[in-house]
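Trainee: Take a look at the structures below.
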Structure P
């Protein structure tokens, strides 16, 4: 590894505004990813639910048991 001023000295500190912008952009990215994942899951579950409603047969009535005395 060659020695340059970039790896010998500490990088400059970010301003408060730059750090806040970096944090907010990371948070917005995470929220957007979670929202898209949630939307995909909702669509998948809705499709399964609608598909099972069509193919689901009527439940057969259960037989009543007589009480033993």
Structure Q
């Protein structure tokens, strides 16, 4: 199964300031990563349609986001 991937986080100025403060406090460089799920964020209607097709086909279906490369 695919794992949750990590990508560099985009921080606003407030968050970046807090991160820099933490770096000073602990004396280390801190890099912020944001988890990125490979699964598609489906609406309730889309999930319902997926479940209907699962029942029709007798399968388990997973919806993934296309690679962003």
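Bear in mind that the values in this text are calculations on the coordinates, not laboratory data. If you're wondering where the values come from, they're calculated on a predicted model, not measured in any experiment. Cβ atoms are built from the backbone, for glycine too; each structure is taken alone.
Trainee: Out of P, Q, which one gives 1.8 for distance in nm of label points 7 Å out along Cα→Cβ at positions 19 and 35 as computed from the coordinates? Walk me through the numbers before you get to the answer.
Mentor: Numbers: P: 2.8; Q: 1.8.
This figure was derived from Q.
Trainee: Of the structures labelled P, Q, which one yields -22000 when helix-only ellipticity at 222 nm (-39500 (n - 2.57) for each DSSP H run of 4 or more, over all residues; to 500) is computed from its coordinates? Don't skip to the answer; put the middle values down first.
Mentor: Numbers: P: -22000; Q: -13000.
Computing helix-only ellipticity at 222 nm (-39500 (n - 2.57) for each DSSP H run of 4 or more, over all residues; to 500) on every structure in P, Q gives -22000 only for P.
Trainee: Which one of P, Q has log10 I(q)/I(0) by the Debye sum over Cα atoms at q = 0.19, 0.26, 0.27 Å⁻¹, as calculated from the coordinates, equal to -0.85, -1.13, -1.16?
Mentor: Details: P: -0.93, -1.08, -1.11; Q: -0.85, -1.13, -1.16.
This figure was derived from Q.
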